[in-house]
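Structures incoming, each one as structure tokens.
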Structure P
Amino acid sequence: MKTRRDFLKTSLAAGAVLSLGGLERLFSAEPAGAAAAASSPGGAADKRSVLVAVRDGERAAMLDRALAEWGGMKAFVKPGQTVLVKPNIGWDVPPERGANTHPELVQRIVELCYEAGARSVQIFDNPVDEWRRAYETSGIEAAARKAGATMINGKDESLYRKVRIPRGQKLQEAEVHRLYLDADVVINVPVLKTHGGARITACLKNLMGVVWDRRAYHRLDLHQCIADFPTLRKPELNILDAYQPMVRNGPRGRSADDCVVMRTLLVSPDPVAVDAAGARMLNLEPDQVAHIPLAARMGLGTADLDRVDIRRIRLG
């Protein structure tokens, strides 16, 4: 007779197989076309969104290799600029749980920003759990400070300003953290995981952490609000930590067993393309995550991966 523990083990194993199947689909797909593959990222001759998908390496090495497709972090951060790095630090859990962006990735991003000449790098989130403990337990505070970044309180309402959302259909105004509004460069660094309401957490949903009252999203229309918000400002760069995505019990998870090791990093200026690829890694099609096609229709990026120039790189 099977016990509950046996059932959970079987379910987790099945989830891992499905998710790894999604990863293989992403990496085995043919590039969108020879012209796209031959072009330089963002070049005048190619209007396709460029997505770099790197796998089978450690986090820092995958980041370095991905950014090399654009010539390094200097393509996004210029000398003297102020930078906001926005990870997911929503939960008071350690890195192995996969609920927050991994501190090693955050540390390397900060290092590269300073190497590119950034004047300052600041980091914050508006956590669900108590912010001091989330910053500490996630390991992000220590890693960020080691690299020279400043951690900012995301729970201080005085640091938020009420602004209009330019093309918001449901979310028409919000109190937004001043760093998101004022930084020269925003680097969005979510972790990939499942989510009970939004189906997945990735780039678009991670921006809820710069808004003071996230409950408004749920009152109005969660998916439409997620798509509305980036009409205010799109991050200059999106880096999705898909090293060990949480494939069940998101967004907080219950243990490290909720994660599947995929050793992957997705990088692009296009948050919609990254989220579409992230959805596929979780064995979903982009149109099964409602805010992805909504954001695409609002002109925020490309949800059709056949129209994205995907640079697939294996380090292992």
Structure Q
Amino acid sequence: MGSLFGARLASVGESVWLLDTSEPHVRAIREKGLAVVTTKGETIAFPQATTDYADIGTVDLLIIFVKSAATRAAAESAAELLGPNTAVLTLQNGYGNAQVLAEVLGKERVIAGTTAQGATLLEPGRILHGGDGLTHIGEFCGGISPRLQQIAALLSRAGFATTAENEIAPLLWGKLIINAGINALSAITGLENGKLIECGETRTILEMAVSEAAKVAAALEIQLPYDDPVAEVTKVAIATAKNRSSMLQDLDAARITEIDAINGAIVREAARLGLAAPVNQVLVLLIKALERKKVSSVD
């Protein structure tokens, strides 16, 4: 996802640095550019890329796309990139990332949001843009500021239709419920997003998980950004039909997933409220079991 946003921003003339821990990916971008594959063909962008913070200097906008478990470490390391007016935008999956960034870097810097874009790493220096959709961003402290509007305009100019929102809690819970319905189930079954809807059994489980999560949001008095959660998650799954969810990609690569920040967050909030979330709890346990099997086999 970081590569996708970086490529698009570089293609409209912005000065972009991609910071990644993968040396092969960085080397490929430096040598040949960053290829973005879509159904319409392949384009090449030329952002700068590095594995070393020291190469970059201070930035105007820092976009965080690391996995939720790495958010605090990334924030602490990224502090050296901040100037007096640097904004920090998180478009990560999961719940709690904005809070961590606010704690480490200062809440006045943080902008949080959601995006329905989908991307998959095909090989070093080459990604698949597998799903397109709206992006919404909001100030951590609330309100629509001039910088929020400027960033929304910048992302829109780069091809990501983006709106500035007055509150972020509905955005984050809206995306959390979408991820809770799709990610774990796709990772467990190995199915692309669209296949979850085509298969009656997985569609039923998706609907159960989403309905359960929506009840937790209602108990928290969160006004979701859509009227029908199940219909919205179904729509997103169809729009990103060929996308392999980030959680499925994590398991394929024997990496720890973001399950604790997605379905796990719903289970924790439900417990705090005295509610039950058995479907989401089962999804968490199944992912944890698969993590244990796959990650330990690599170790």
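Every read-out reported here was derived from the displayed coordinates using simple, explicitly stated rules and does not represent laboratory data. Just so we're clear, the structure is a prediction, and the values are computed from it rather than from any experiment. Cβ atoms are built from the backbone, for glycine too; each structure is taken alone.
Looking at distance in nm of label points 7 Å out along Cα→Cβ at positions 52 and 260 over structures P, Q, structure Q comes out largest. From which structure (P, Q) was helix-only ellipticity at 222 nm (-39500 (n - 2.57) for each DSSP H run of 4 or more, over all residues; to 500) calculated, if the value obtained is -9500? It must be structure P, since only it matches. Of structures P, Q, the largest value of mean count of other Cβ atoms within 10 Å over residues 180-187 belongs to Q. Given a value of 26 for relative contact order in percent (Cα under 8 Å, 6 or more apart), point me to the structure among P, Q it was derived from. Of the structures listed, the value fits P.
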